[in-house]
1. So mean count of other Cβ atoms within 10 Å over residues 21-28, computed for just one structure, reads 9.0; which one of 1, 2, 3 is that?
2. Tell me which of 1, 2, 3 gives 14.3, 41 when you compute Rg and Dmax of the Cα atoms in Å.
3. One of 1, 2, 3 was used to compute log10 I(q)/I(0) by the Debye sum over Cα atoms at q = 0.10, 0.14, 0.18 Å⁻¹, for residues 29-108 alone, and the answer was -0.35, -0.68, -1.07. Which one was it?
4. Please state which of the structures 1, 2, 3 yields 0.30 when FRET efficiency 1/(1 + (r/R0)^6) of positions 5 and 93 (r between Cβ atoms, R0 = 25 Å, to 0.05) is computed from it.
5. Comparing distance in nm of label points 7 Å out along Cα→Cβ at positions 13 and 117 across structures 1, 2, 3, which is largest?
Structure 1
Amino acid sequence: MMREYDDIIQLPHYISKTRPHMAAIDRAAQFSPFAALTGHDAAIKETARQTDKRVELDEYLKDALRNRLQIIANRMKEHPQIAITYFQPDGKKDGGTYVTVINKIKKISEYERSIVMIDGTIIPIDDIISIEGEICSW
């Protein structure tokens, strides 16, 4: 009794003369899942990403920060190392994040209302919530 494919089951495996052999990993990649909704995963991750709300400082804290900036400005030649925490707005959604930079100050620009650190970081004065350092620790 002859079964289906008995006539070809004993034949040697076919090897193409015109196409190179495909590795098993490449063959498997043809059947791997694909993202039917392009960008959907990125949109979900962006929505889930947490941001902080900007803290509004009261007048007492604003005065304390102004005093600390004045102390730093008066002692700029000493190149004091300062830790500044400031609010960095998020470019994609409401809110942002609080960043702390520890470095030496290069200059304070009252006109541009910013602080430039030695490494080139520019910090808007209005976004600062904390200034710490040896020369202003009291």
Structure 2
Amino acid sequence: MTDDPLAPVLDRSAPAGVLSWPAQLPVEPALEAARKAGWETPVLDLSGVSDKDGLMAACATALRLPDYFGANWDALADCLGDLAWWPASHGRLLLVQDWQEYAAAAPADWRVLQEIFADAAARWRDTDTPLAVVMVLSEAH
């Protein structure tokens, strides 16, 4: 696992945060390692998502957001800022894949989403259950 950029996050020798995953590196072994280490590992697949409504629906499904999720930026920030609804024993790793299409279609909204992810990761960084957001780069983009 020495070539795994996620290994230092899992063993807590590096802080969790928003991380880029190289396109040429398979992500499944790192996800499996995270699962074995007790981390929650949802996958947010944004393929085919081109607007905010689609994004909110994808987030609600992938993260299994609580019923009170209001499907807007504030609600997403609130849910990721208070993770009582998402118990985790060691940490949470959100894998975001096929995001480039959304980023190109809705650049302003993409910036908001990035800020929400960064704020949430920073909020949970120094806790027993950090949040890491891994942005998988696609070779096609």
Structure 3
Amino acid sequence: MSNPQMIFVNLPVRDLQATRTFFAALGYSFNPQFSDDNAACMVISDSIFVMLLVEPFFQTFTVQPLSDARRQTEVIIALSASSRGAVDEMLEKVLAAGGSEPMPARDYGFMYQRGFADLDGHLWEVAHMDGEPGQ
């Protein structure tokens, strides 16, 4: 059996230490092997990582200008949760750590989801699915 494919989401951040503190408050850890003054490797799971890169360092990977996630949406990162309660618990942590909830919770019957903006305005969704659409 082959190893699962890994994903590394790269996000530009203004203040790396504040961003680390924010995500640590949500319960995430960091891989020190891939973290330094320019980057923090946040561990989501065994195969999902978020590379939080200070803006000048992030800029070295692209010739395009960086977007300001506080003004434009570049991506929404969606994460699963084990229950509706886990979704609400995550949002409680987000709000206590200084994040915001730009939209109200959404309940589609088969899926319950809430979203948040991190300190740099990047959008995240946390969802619990119980069933399938149309059931």
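No value in this document is a laboratory result; all are computed from the given coordinates. The model shown is predicted, which means the values in this text are computed figures rather than measured ones. Cβ atoms are built from the backbone, for glycine too; each structure is taken alone.
1. The correct label is 1.
2. 2
3. The correct label is 3.
4. It must be structure 3, since only it matches.
5. By distance in nm of label points 7 Å out along Cα→Cβ at positions 13 and 117, the leading structure of 1, 2, 3 is 1.
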